[in-house]
Structure P
Amino acid sequence: MTTQRRRPGRAFTFGLVLATAVLSAGTPATATTATPGLGPNVTVFDPGMPVADIQSTLDAAHAAQVDNEMGTTRHAYLFKPGTYGTTEHPLQIKVGYYTEIAGLGASPTDVVINGKVEVYNRCLADGGTGNCLALVNFWRTLSNLSINVNAAGQDGCRSTANFWAVSQAVSLRRLNISGGNLSLMDYCTAGPQYASGGFIADSRLPAVTNGSQQQWLTRDSEVAGWSNGVWNQVFSGVVGAPDDAAFPNPPYTTLDTTPVSREKPYLYTDARGRYQVRVPAARKGTRGVSWAGGMTPGRTIPLTDFFVARPSDPVQVINNQLARGKNLLLTPGVYDIARSIEIKRQNTVVLGLGHATLTAVHGSTPIDVADVPGVVVAGVTIDAGLQKSPVLLRVGRQHGRSRGPADNPTTLSDVYFRVGGPHIGRTETALEVNSDNVLIDHTWVWRADHGVEGFTDTQRWNTNIGRNGAVINGDHVTATGLFVEHFQRYNTVWNGEDGTTILYQNELPYDPPTQADWMNGDVEGWAGYKVGDRVRRHNLYGAGVYVFNQNNPEIHTENGFEVPETPGVRLHHIMTVNLSAGTIDHVVNGVGEAADTTKVGVPVYVTDHPAP
């Protein structure tokens, strides 16, 4: 993403929180229960603390992180069960980069924020008053709590909603929001107000203003209403979801149920104040929230069954603990990974807090999952390093070796990848899935289009190397929320049978210097989504491929999507769009008009391929 190029394709309208101290985990606790050793970058709040003190702590955190896009600071702010803020003195939280805000209740209703939890546009011109947008509001997490929206003390515009103006690598999970609207754009600043998210799961929501959000997936939730949409708005298993019969105006795609789902693990405290990790069970045909009838179905693992790692812990120590049967909790920070974290035992849980980040060193593969079922990796960001890695995260070594039970898929939740950005990065492939029965529940696989590396866009093409974003070789793999951007060949290659993707978002690379650099043999360019030539069964719902060849606007890409022509490979509600440079000649397999500079920001849609 850049801060300069996204253009909305459609107009939009608006319908309208411890005893006496903040506890940094690992310090002496003054609350009724001890705080586990979660490291210096986890802060735990208790409802007995004055609201003003909590507010001060979170205001300082936001001030430090609101512009720290490529920084190394990571932090999680966790709230013990109870109520925070009052009608007269609401708790108003603003969330910056690499920040996790989460409740520690067994249910989202156990932690109540009277106030707001928000992300605003960043204003990048005119001394911080102009060119206001959310296109690079990445890497933040909000989960497992209730928000009773209270805007007391805010100005007229800010009082209209709880604002969550974000783009990729930002998840909303297990939320219960009431008392006001939720807006996924910030309309209280000078424009252009663009946004490019995003993901919601397992949440009960009020009326939602989508506004300028270009694409969004809402999964297994409840909404009181939904207004607006730019390009792809996908709903899967959502009570109250809008009808999609008029597609593409509005551009809604609605599935009554989600074929396979597993909610992300979460940390909570039980009735005795002990820390536990709830690991939700995988389910089929889901709809609505998982916690409506009580605790989310699944299993509970005490925190004592986890090795709680810090960035200073060597990988050998981590692997020894995994080999002894421990699960792994990664506390916030940046970890240098010179050899693989090896996950060999079925049902192992790896949970990151505060956007824990693993950086490949010496060309390593930071996470390597064996051909075993039921592994869960969640809340982790993986960065490529200076020396080229073959892959950043691998699930299984060989297709066909792992045919574990379909009801216990290995699951990746909120796992993000970066090639470049904070530093030079190189990898052949970011994510490789070889095992069968794998669930990918929200990922952003990003070869950076901007960063702090200090070279030009033309230099970036030959410096930040990322050939493929996601390569799926396993059968029966499902992806709910697959965002893959800017890779130098196929962004996504799907070779396994019976694959399903629900919402796919892709931008082709901005930086090929010439057409010769962007050729697949005799074919101009590489499709953003490629289904292997031998595949006979595949389903894709709600997908977009965007083009912005800023280095050379004359570059062409023949097709946004490339799939075998067979009745079992079905694409539903797909599109291409031009962001102001370059051309995609067709949407899929020679079908669909060109997305060129005569229709900047105007999508070219194909409702179904093959046509019914």
Structure Q
Amino acid sequence: MRWSLASLILALAIPALGYHKPRPFNARYQRHSSARGRPAGDDLTKSPYFNENSSGFAVNGTALPLVDFDVGESYAGLLPIGNMNDTSSQLYFWFFPSTNPAAQQNKEILIYLTGGPGCSSIGELLQQNGPISWQPGTFLPIENKWSWHRLTNAVWIDQPVGTGFSQGTPTATSQEDVARQFLGFWKNFVDTFTLQGYKVYVTGSSYGGMYAPYISSAMLDRNDTAYFNVSGMAVWAGLYSKIPMAQDIPIATYVDKWKEALPFNDTFRAGIKAVDAQCGYTAYLDEFLVFPPKGVQPSILPSEDPATGEAHPECQLFIGVFLATMELNPCLNAFDVTSHCPILFDPIGFAAGTFTLPSAFPTPYFNLPAVKATLNAPANTTWTFCQDQLTHPVFVNGVDTSLNAGPGSQPVLPGVIDRTGNVILGHGSRDFLVLPDQTLLTIQNLTWQGQLGFRARPQEPLFIPRHDNLNVSTAAGAGVVGSSHSERGLTWFGAAMAGHMVAQDQPAVAFRMVEVLLGRVEGFESTAPFTVDMGGGGEGGLPAGEVLGTGTVDVGGSVGYGYTGWYGNGTGYGGGKWNGTG
């Protein structure tokens, strides 16, 4: 059986397609909003993004249910993927203009795409990097001081067709199809908000490691800076290649690293080692996750049958480990290997990777009728954070033909780096869904600027400036919180205390990533303060005499993690003792 990210997420959905025309603008938007930084007496009609075409998408920033603060200027709704008169297929967006003067001076806009495939970007707006933060386990939403719109204009987009509030019947069979449809939508978006000539920064996470590179590459191919002026790209926890590269190959070394979070007994560990040795996984890491790289990685993975390209059943190691972990920790959330019971209340209904809501709050936030009305969302669509790709796939027959061919986004990534000189690929070390080693394996298999991979082992620090942490609801780490490395226009970072949802676990890291992407600071080693006021002085820098030292995330194969004596005798996969508790 082939396992995808969406298969492990186990999402359920009941979509009902339909078009909802945005409500017309009215006088209630003509009001002072000093909380958003606009001058007293100003109103939305004076915004550079408010015009005859965009007015119907305007959102009343004080009308969102359960949100007790003004979210400020924003626009939401549906736009077609082609001709504006053809509403059969549309993508849903929520756009927040920035109050940061640099965003307007530099004429720039950032796109955020979550993954899945089939997961809604506005779900992550609410829980990761948008102006409203409603984290699992918290009572009500709060203002998010780490919102990306504090740095630049930002838009969250439900795509491809079939995702979130987007409308239409999915017709995409590949990433080329996804990119073509997205570019049609984007041209309409630019025309609606008069964004011609703006620098475009494409960002994403998870399956966004497929979406963002293909969309960025397609935009650059157009050679049209009026609409597609791509100036950089950033992805965290991205999937860039075949599923075994992200799960089966790194899992044995990952289990050894996370002994406390994955406390298997000796028999089970011996079974993991036996399968790993039989399938050649750690040997693969030792050969190819080195700096500089030894050479291009083979197109056929060690677990695959060369004749069919299918993984040998006995080498599907990740799913065995995952299910055994669920025995030990029934509340496991694959987004974070350190997650545990109890399962936290989640306002978007995605607790522990399944849709679970208490009787006191039985409806996901974005399905509340008043929320839909405020956000110009289709009233007759049932929003779900992640579509079940078995029952409601966003690719025809549930197959993205680009994933295993090529493989993945690796064919287009080098061109994006070469043409922008500004690409960031990062990962959280606690990610248990897309294992962190996959990002560096991908980098070591790419040729850009005439060379293969990173020439030096990544070991520089990832530094976060000091800031106000007196408010525990918005607190975030500071100091050296991971590792980073840059070569020839490509930057990697590893966040030591983050899982799959980097901006949820380490919002300051994600915020700093955007500052680096936009060129506001030189890199992750910079000790300069944040470029916007974070309170508490925000002075950044280091105490006299202190040095940063190296990063705090080990990288590389078994040597990099200090693995020795890895192979041992075991019962093997499928034996009577292959379990996590006996």
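In this comparison of P, Q, the computed figure 0.89 for Cα Rg over 2.2 N^0.38 Å is attributed to P. Upon calculation of helix-only ellipticity at 222 nm (-39500 (n - 2.57) for each DSSP H run of 4 or more, over all residues; to 500) from the atomic coordinates, which of the structures P, Q produces -1500? Structure P accounts for this read-out.
Comparing Kirkwood radius over Cα pairs in Å, for residues 213-388 alone across structures P, Q, the highest value is found for Q.
Each of structures P, Q was scored by distance in nm of label points 7 Å out along Cα→Cβ at positions 61 and 333; the highest score is held by Q.
When mean count of other Cβ atoms within 10 Å over residues 325-332 is calculated for each of the structures P, Q, which structure yields the highest value? Top value of mean count of other Cβ atoms within 10 Å over residues 325-332, among P, Q, belongs to structure P. Determine which structure produced the value 34 for percent of Cα pairs over 33 Å apart, for residues 93-348 alone, calculated from the coordinates; the candidates are P, Q. Answer for the origin of the read-out: Q.
Quick note: the coordinates plus some simple rules give every number you see, no bench work behind them. Just so we're clear, the structure is a prediction, and the values are computed from it rather than from any experiment. Cβ atoms are built from the backbone, for glycine too; each structure is taken alone.
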